[in-house]
Structure I
Amino acid sequence: MRLDQMYSKYKPMMFGLAYRMLGIAADAEDIVQDVFSQYLQKDRGEVLNEKAYLVKMTTNRCINLLKSSRRQRETYTGPWLPEPLPDVEMLSRSDPAERRETIGYAYLVLLQRLTPLERAIYIAKDTLGLEYQAIAEMLGKTEISCRKTFSRAKQKMGHHSERPVGEGTRTEQQERFVEAFLRASDMGNFKPLLSFLKEEVTLLSDGGGKVRAAINPILGVERVRAFFEGLSAKGSFREGFEPVSVNGEPGLLLKRDGRVSKVLTVEWEPDLSRIRHIYLVVNPDKLQMFNRNSQGTSL
């Protein structure tokens with residue numbers, strides 16, 4: 001196989017792996033480029049299984065980057081959330097064979113709560129479908145250790161470790177929420193939105209110290225309502241939200257002076273009865289993909 005063919009074949013898989021591991025698209029792209037650059041310098045005759053080699057190199061590079069950036073994330077201002085991606089980016093970068101739910105935003109948020117090793121083993125098993133023997137060889141661990149780590153990671157992932165409900169049902173419920181949020185933000189009255197939210201709903205806002213955002217999680221349905229109504233009263237929503245597809249799921253974006261300034265997405269209960277988490281990304285560094293593709297991101 002020619003190198004350009006191999007690049008086209010394996011890049012989507014490698015990007016998907018790195019993006020899940022790191023939660024940042026630019027870092028994932030850098031990892032993919034570095035791994036291929038190193039591969040070009042290697043005697044290809046020494047590589048018996050190209051896919052296994054590239055997965056191993058990508059995974060280990062991600063683990064090393066996460067270890068080196070741990071202090072940076074620990075001192076991050078407010079909650080740290082992954083970078084959301086508009087669907088135009090997900091479709092162009094990801095492997096079409098990947099299950100849609102494994103690139104969903106709530107799934108990414110939970111992955112970032114795993115340790116780097118747990119994350120690597122969980123993704124290798126759950127997304128890439130690798131056997132424990134291959135995972136153990138890749139990470140220099142025993143099969144027993146990998147099994148235990150996967151089990152621990154699966155517990156932390158909770159209902160996201162199970163297959164989702166029907167695609168059509170999920171989309172219909174999510175789109176109803178989007179429509180209700182659009183009406184609420186236009187009117188400045190978020191009371192009708194409460195029927196979608198769990199009593200214990202949590203809102204996380206990621207500004208990264210670059211723009212104003214809630215430093216601490218906002219807990220409870222009434223506080224979340226007050227948060228949105230307070231922003232609306234200050235004129236923060238005057239340009240109006242727009243529906244957008246975020247990581248393969250319906251979400252919302254808000255522009256300011258023609259540039260995307262906020263992206264909102266949510267995590268549902270397994271039965272889609274209520275929303276348990278609201279994620280609001282306002283850090284401009286994590287909205288670059290939306291602004292680069294500001295034409296054509298809306299549904």
Structure II
Amino acid sequence: MNERKRQVLLTAQRLFIEKGFSTTSVQDILEGSKISKGTFYNYFTSKNECLVAILEYVNEETFVRRRELLIGEKKSDKHVLAKQIAVRMQINREENLFMLFEAIFHSGDQELRDFVKKNHLKELSWLSERLIDIYGEKASPYALDGAVLLLGMMQQIFHIWAAASNNLGEVDTLVLYVLRRMDAIIPGLVSNQDTLLNEEVVVSLKRSLNSKKYSRDQVVEQLTGFTEKLSDEANVDGKQCIHFLMEELTADSPRIYLIETVTRAFTNAFTGTTDELEAREIASRLWSYVDTENNA
């Protein structure tokens with residue numbers, strides 16, 4: 001995503017929050033962004049697609065931050081999972097997205113509601129996999145049930161946290177509180193063999209989500225294009241990270257654990273620069289490739 005397009009998204013996001021999604025027109029976005037109608041429609045086919053792009057950026061940012069939290073950590077560490085769950089809530093709060101979700105819910109627009117529904121299912125799928133990391137394979141048949149229960153508890157607690165956050169502590173503290181409840185719930189489901197969402201539902205869910213994976217060649221291609229746009233004197237640390245990543249990705253046997261570490265350094269090197277957005281997009285694809293390799 002180029003910087004100009006990102007600025008259009010930021011303007012649209014501000015207007016959607018200030019005026020409401022339904023009452024914000026494309027013309028409002030054009031005037032706020034100081035762009036032509038042709039430029040807007042070169043980026044997005046509709047106002048709906050503009051909103052979806054905002055939410056997709058949030059999804060990508062959530063994925064990158066969550067994946068970075070796992071570097072050098074055990075997947076079975078509940079404190080890491082608590083921080084990962086908190087990321088979504090923190091980003092939603094940073095970006096002031098709660099009002100947007102409310103607007104979508106009340107809009108009656110089926111396209112947008114379907115998008116939000118799919119996002120929710122993705123979150124459940126991710127969380128169920130992480131619960132298996134925490135409680136072991138024996139919890140696999142009950143993980144989706146556990147994910148639904150956990151998110152339900154989080155939603156109710158968040159309403160209280162949002163109203164009185166000064167008294168309830170940090171988000172990850174609240175998440176850990178809910179996770180401690182899961183220490184009783186998950187073993188109870190396992191010992192009683194009590195499941196509502198059976199394996200058929202889980203398989204159907206994964207099939208419907210069909211998350212996009214990125215190959216090594218695709219990542220190399222994007223890194224190459226990114227490098228060619230950088231000026232000769234720009235960001236020495238960032239260029240060193242790119243050079244290392246390219247060497248590893250084009251090697252016969254890439255060292256995945258090193259790619260993980262350098263990917264975070266690559267992201268940090270471009271934070272606060274005009275290239276940050278594209279760097280984070282590339283990082284998201286790198287993590288997708290790494291996870292595919294780790295699960296192979």
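Any read-out appearing in this document is the output of simple, stated calculations on the displayed coordinates, not a laboratory observation. Predicted, not measured: the structure shown is a model, and the values here were computed from it. Cβ atoms are built from the backbone, for glycine too; each structure is taken alone.
Source structure of the calculated read-out (helix-only ellipticity at 222 nm (-39500 (n - 2.57) for each DSSP H run of 4 or more, over all residues; to 500), -15500) within I, II: I. Computed over structures I, II, FRET efficiency 1/(1 + (r/R0)^6) of positions 56 and 224 (r between Cβ atoms, R0 = 30 Å, to 0.05) reaches its largest value in II. I have -0.57, -0.68, -0.94 for log10 I(q)/I(0) by the Debye sum over Cα atoms at q = 0.10, 0.11, 0.13 Å⁻¹, calculated from one of the structures I, II. Which structure is it? Label of the originating structure: I. Taking distance in nm of label points 7 Å out along Cα→Cβ at positions 136 and 216 as the criterion, the largest value within structures I, II is that of I. Source structure of the calculated read-out (distance in nm of label points 7 Å out along Cα→Cβ at positions 64 and 128, 2.9) within I, II: II. Calculating mean count of other Cβ atoms within 10 Å over residues 144-151 for structures I, II picks out II as the one with the greatest value.
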